[in-house]
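Take a look at these structures.
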Structure I
Amino acid sequence: MAWPWWAYVLVTLGLTHVTIAAVTIFLHRYQAHRALDLHPLSAHFFRLWLWLTTGMGTLEWTSIHRKHHARCETPEDPHSPQQLMKQSSALRTACAMREELVTLWSHSSASSEQLVKELQDWCQRVERSGVRQLQELSLRLRSYSLN
């Protein structure tokens, strides 16, 4: 007997919820911060669950998270968005182009023709950026009719 489609959705949501709880309770609170005590059976369940569903290793996750807290917002912080921006020219370009687009659309006093012209100029710069996702966005924007 086949299950209805919504049963698959509910099972998926339930499994995802258990995984998120395992990360929060076991990895973050119990392992990384030692903020609570778990019964050994609970700890083993969470460890096994995370290994089966995500492949995450407890020691690796915990050490990276502790390093993050010890070196927050420094060059050694493994989670720092500032460090990620320094390492990725594509991400820097995407953020800069996003800011340009926000500025462009905030010109509420500009005429429709002026906004279209500025958007077309922005699309040309994006297409020359070399960032594939931005180039795809530009093509999608250009495909819209202005009528």
Structure II
Amino acid sequence: MGKFMVISRCFVVHENRLVIVKRTPACKHNSGLWECPGGQVENGQDFAYARLREVVEETGFLVEPLSYLSCVDSYTIPDGPHAGVACIRIFNIAQTIGGASQLSDEHEDMALVSYKNLFSYDITPEVKHAALVLKEQLLKHLPE
């Protein structure tokens, strides 16, 4: 089997809004774009732990799952140090249960947005796709 990586991303509901974070200009991938918290599932980690770890690292929030429905997609990384590696992205929905807002070094800003306003931000294509796929589930947890 060839090399691949798994990315866990999470639509985080906080105060009836979605948490999105903006990548710094220094980031090599998706520089300056808005995304859901998340990142690579490391060797030996289970998926649930990786999701929790990444959300805490990138936002400071502790979360619990709201839905076990997921959006899964895949692609081959076109360039950079991981060029040619197959990447599987899994998006879930969770809510904050504690912690305090704190950005990682990878991000320069955080916003709380409604589902509708999410699309007015310069979001990554994968976040847009996952938000459309999970629309019904997301709207169950967000006010109109």
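Just so you know, all these numbers are worked out from the coordinates, no wet-lab data involved. All values reported here derive from a predicted model rather than from experimental measurement. Cβ atoms are built from the backbone, for glycine too; each structure is taken alone.
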Looking at relative contact order in percent (Cα under 8 Å, 6 or more apart), point out which structure of I, II has the largest value. II
Value 44, 25, 13, calculated as semi-axes √(5λ) of the Cα gyration tensor in Å from one of I, II, is from structure I
From I, II, which structure was FRET efficiency 1/(1 + (r/R0)^6) of positions 11 and 75 (r between Cβ atoms, R0 = 35 Å, to 0.05) = 0.20 calculated on? I
Work out distance in nm of label points 7 Å out along Cα→Cβ at positions 43 and 67 for each of structures I, II, then name the structure with the largest result. II
Label whose coordinates, when distance in nm of label points 7 Å out along Cα→Cβ at positions 107 and 131 is calculated, return 2.0 (choices I, II): I
Upon calculation of helix-only ellipticity at 222 nm (-39500 (n - 2.57) for each DSSP H run of 4 or more, over all residues; to 500) from the atomic coordinates, which of the structures I, II produces -21000? I
Assign the value 132, calculated as volume of the Cα convex hull per residue in Å³, for residues 35-98 alone, to the correct structure from I, II. I
